[in-house]
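The next part holds the structures, each set out as structure tokens.
We did not get these values from a lab; they are worked out from the coordinates using the rules stated. Keep in mind it's a predicted model, so treat the numbers as computed, not measured. Cβ atoms are built from the backbone, for glycine too; each structure is taken alone.
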Structure 1
Amino acid sequence: MPVGEQGVRISLSAVVIALRDRQACVLTTESEDGATALPFGPFAPARDRTFELALRAFVTAQTGFHLGFVEQLYTFGDAGRDSPRATPGPDHRREISIGYLALTADATAAPAADARWTPVLDFFPWEDRRQGCPAAADTLIAGLRAWAGDDARRLARSERLFALTPAHRWNEGRVLERYELLYEAGLVAEAARDQERPAPPLAPGRAMVSDHRRILATGLGRLRSKLKYRPVLFDLMPPLFTLSGLQTAAEAIAGLTLHKQNFRRGVERTGLVEATGRLSTGTGGRPAELFRVSSAEAQGGEAMGLPLPAQR
């Protein structure tokens, strides 16, 4: 069948993020071949009234989890990649995948047998800068320099995205751009899979089925960017929390270590939280004051993000 006539199939993928054990985690399932996957399924125009209703239905069917608020991320359908892969069968239709982001404070164990909460940074270990530049980045940097060679544009792009020189600052929101650079350089397992060659030695991070690690990178980058201009972090928090717990959550998402005093001062200046007058004794140390989202914010007040003052 000519390429222009092969048709398409639409699939939907969900990036569902929660906080568990001081880590940002994503809800994952297993594909038929046992590979790690996001919850995903096809959109059937004759059956499904909207994309979102279809998404909610199959996420619950696959994982037992009921989605709350979701937002659309992006539409993925690049040719020349296994992902989104063509559908099986004689028609071999091109697959277009629409990604969604969902946040939840309900991170109880997923009830479905093959569903689990997996740490997000297991897929992107180079994105965790809480203890400085991670060891996983050393292999990648060497690989990027070898790939760039004498190509000034490749080298400049690598230096900018991975902050390889003092002139460049690490931008935590560029998760997808970094993953795409590593894919282009052949340094992640998916690139080798799509080009039908052996996986690179010591390829960092857990691989995912189809284009799911790319979709997850898009979701994490979107969430990190939104921290600065929308109070999305509270969608991941319990009703009552300490400022220390809020900072830990922000660090887990951003992959950065934040300056404690500056973070607290910044949070208090926003007016997004209010003290409850109660103390928590579950911190393992001195009792800490419990806070909640301020009544103005809970009633839909002017939205703003939280400060992310990184340690120097």
Structure 2
Amino acid sequence: MKIAVLADPLESFKIYKDTTYAMMCEAAARGHELYAFEQHQLVYEAGIVMAHASRIHLTGDSPVWFRRDLPEAMSLYSFDAVLMRKDPPFDMEYIYSTHLLEIAERQGAAVFNKPSAVRNNNEKLSILEFPQFTVPTLVSRDGPQLRSFHAEHRDVIIKPLDGMGGMGIFRVKEDGLNLGAIVETSTKNGTTTIMAQRYIPQIASGDKRILLIGGEIVPYGLARIPQDGEVRGNLAAGGQGVAFELSARDREIASSLAPVLFRRGLLLVGLDIIGDFLTEINVTSPTCFQEICQQTGFNTAGMFVDALERVAESNHNGLQRS
């Protein structure tokens, strides 16, 4: 297959932990051709969505782990698969990219994750579809309403709807210390909608990342355990990643969501679970492949490329029949 990867600059990859790098290594090991391009190289011209993409050759060395051919303009439908692996923030440029990728799909491109599904499944708000798995949650920008939520639940988490890596997350305990300032700051004085949730004490044991690939559950997860008094377990916020076997409750949640999300065109999803509760559904650029593989030996990237090959072949056969 010819696989194109839309990602951040390859030079910025931390290859000892980067999930996109693991995907690329697995694909290259199977003989697939790799191409890469960045957001600014995605264009619509003469009626076609194209990318100024470069062929990538992996060297197996560090820090110079790849060689890059000169870029050339290529239609996205000329690839067997296009991987959307641009990291957040999920800003307007990200949204514009999903629109262009959606047009490319109509022209015959196979894009994973499906651009409309990435755009329509906000990583915080998507959990509201599955209230049977969530703690009490409020989505609002109204200060008095947010204060009433705290008064009812006494210990709450307040977070932005567009955050990443644990940025902008606050815990307000029973004493309500700084609640007013946190609400004003988080809502930008009532102009921005945020999420408040009842605090889950099991965060001390880790914010669990559980991966869904091709509608199937990866048998191991990664618990991101807060360090040094932090309330956030995100690896970007200094959390320690510890692999674990899924519990019965983890599997219950994952097995309920996996087929629903896969039908939407979400080939790779990262569920965040604290204790017994679903807290986020990550669809933009889920990670943790390498940490799980290094600690358990399970080839997560292999499972991903298996699924990619199946779905890309199915897509190709569908286009032939049409």
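So Kirkwood radius over Cα pairs in Å, for residues 171-250 alone, computed for just one structure, reads 14.9; which one of 1, 2 is that? Value 14.9 for Kirkwood radius over Cα pairs in Å, for residues 171-250 alone corresponds to 2 out of 1, 2. Please state which of the structures 1, 2 yields 3.5 when distance in nm of label points 7 Å out along Cα→Cβ at positions 163 and 259 is computed from it. Answer for the origin of the read-out: 2. Say we calculate distance in nm of label points 7 Å out along Cα→Cβ at positions 107 and 147 for every structure; which of 1, 2 gives the highest result? When distance in nm of label points 7 Å out along Cα→Cβ at positions 107 and 147 is computed for each of 1, 2, structure 2 gives the biggest number.
Can you spot which of 1, 2 the value 19.3 was calculated from, given it is mean projected area of the Cα convex hull in nm²? The value was obtained from structure 1.
Using the calculated result 19, 52, 22, 6, 1 for P(r) over Cα pairs in 10 Å bins from 0, in percent, for residues 115-178 alone, pick out the matching structure from 1, 2. Comparing all candidates, it corresponds to 1. When mean count of other Cβ atoms within 10 Å over residues 43-50 is computed across structures 1, 2, the figure 10.6 traces back to 1.
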